[in-house]
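Please find the structures below.
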Structure I
Amino acid sequence: MAAFGRLFLALVALLLAFPAFAQSELIEEKLNQFLAEQQVEGAVFWAHLNGTTVEVSVGYADRDKQIETTAQTRFYIASSGKMMTAAAILRHAERGHLQLDGRAWPHIKNLDNIEQLENADQVTIRQLLQHTSGLAEYLTDDFIDESTATPTKRWSPAEALTFAYDEPAAFAPGTDFEYTNTNYVLLGHVLAQLDGSLEQSLEKHIFRNAGMTASTVGANARAKNLAHGYEISGADASQMAWASTLGDGPVVTTAADLGLFLRALFESQSILTPDMLAQMRTGSSSNPSYGLGLGIETDRWGVWLGHSGAYEGYESFERHYPEHDATLVLLINGNPINESYFLGVAADMLFEITSR
């Protein structure tokens, strides 16, 4: 048989075995439509379903230099990094280095002036993880203004937390839910105490175990394959994101690496034991939809697990559907005008096709 004939038959077999693979062009079309509607420069979509991976890159990673996005483009993922901070903390809990229901105070009391953070001496590690601590928020307008004025500054936990000092707690620890970035700044500090630095901790417990070779804590502006982030105004906000190295949003990565993390966490379970993963997947009585650094949601295709992240110039979205062994990731270097809907559209396309 001629080489061309063998190639053609191989492609036909692939498309029949995994019809969603044939929809890459449709996904690309829908993704381009999404970027145009939401006025975002670029995006990378990654999905793993039925043993096959689909990856689509559209738009620009660097608008000024007209550098297009590729599978190697690295994005700041903002609060999606909380899943990694949480997983690293849970690995330490598995090893007996800390107690989830023990107070965080022994691990954070060395922070300068931490006594000025109301209830800091009362909260537990679990309450920090599930946002039931009630601690005041550090990520205020004043902090953002300061960061914007000094975009390359890498804030230490002690410096950042001063914006929450002397502010009242929202509620007594463990009595309610309020998503607060302060919680994960403190958890990042705990990891630094245990492993030498947050960077060393995530490399040891997360990146290495998941095979994430394109992931870093923060980023050097001169590094290759970085996506610049653009605010709705069009301003380039990249420097501030690349300098974000606190535990509430420390990671710069590719869509594929983020997908590998989710697969390692939920499928191969090379990061956490099943018992600890079950705790991570369990919400609090105050908010059953948020576990230990993890969102727990349901749509027409069943339960999905993941998170999202948004900061000036970047947004990230990811879902893992355990019933389908399917993982979807979307990274963009802009802030959509409206809340992102693309992963829902992609899930519908992929699941409807593969269920036929």
Structure II
Amino acid sequence: MRLFTGTRGRTIAVAAASGLAAAAALAATGAAHAANPAATAGAAQPQATSLPSGIAAPYLYLGWGNPPSATSVMSATGIKQFTMAFVLSDGGCNPKWDGSRALTGGTDQSTIGKIRAAGGDVTVSFGGYSGNKLGQKCSSASALAGAYQKVINAYQLKSIDIDIEAGEVSSSTVRQRVVDALRTIRANNTSLKIYLTFGTTPTGPDADGKDLIKKGAAAGLDIDAWAVMPFDYDQGSTDMLATTKTAVDGLKNAVASAYHLSSDAAYRKVGLSSMNGRTDSAGETVSLANFRSIIAYAQSHHLARVSFWALNRDRACGSGESAGDTCSGISQGTYDFTKALAAYTG
């Protein structure tokens, strides 16, 4: 998720009737907010602790801007899940936070401990747009799997997110290495939730994304969600609600084709990581109303994961500020996007 600083993050079996009912409720909430914004602006929907790990977890990046207190966010919004960004290479095949902060013993571990003590949990995200990527620095799939496993073991993780971008996703060799490494991770961690997140066009994955999915299917890789980031299209003025839906529909079609799944089954194996407010691309803005409608769309199809980049900027900009690492660039209440995400149940 390349956002203004050149850093880009970012990442269920539910009965159809209950899912459609939940989607209708979310849509009704959005309509009510549009009619009377003040009536729902402060509402916080507590997130169920029984949800699959990582299903609805905004990105929190401690190495970017002025990150908020995770436990304060939990109290204000009801959110209990977070996607912690980013684990990178330290220059070799060794994982560190941002490629420089020790894996344990620092602020990142302390934050995770506080989240868990408050009844929440985390999904750790590997990769992002910038920095040294483990997929490129580890010379083999077994070595890469070892690096992933080191982090899983350090935090006894229930879920991971591989945010594969830039040089990692553009290399066919690295794409295959990541797929093969995740096969090992799946074999050795059968209950772990695995999410694979990458960029997209307005109509679905580009050639690299489609090839990644095909490589996964050919290798027999079973992950919990293939997730796209439906923003930063660089196509000027864009309807971000409409293109989010068409991008995810295109992803669903690619997964259905590669894995020989029905449309319904494929939707349950895909996800999305949106953006709050202005994106890096001129003409792109994801409004709060857009995001609420995106969540209702996701609920209606039982998507396996919904997230957004990023909690760090889930507030309106103050005087002299512009959209970037600390604010969204739109009119909103503090943590409004996080409150909306807390209602997602799949």
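For which of the structures I, II does the calculation of helix-only ellipticity at 222 nm (-39500 (n - 2.57) for each DSSP H run of 4 or more, over all residues; to 500) return -12500?
Value -12500 for helix-only ellipticity at 222 nm (-39500 (n - 2.57) for each DSSP H run of 4 or more, over all residues; to 500) corresponds to II out of I, II.
When Kirkwood radius over Cα pairs in Å is compared over structures I, II, which one is greatest?
I
Rule-based calculations on the coordinates, nothing more; no lab input. Everything numeric here is computed off the predicted structure, so don't read it as measured data.
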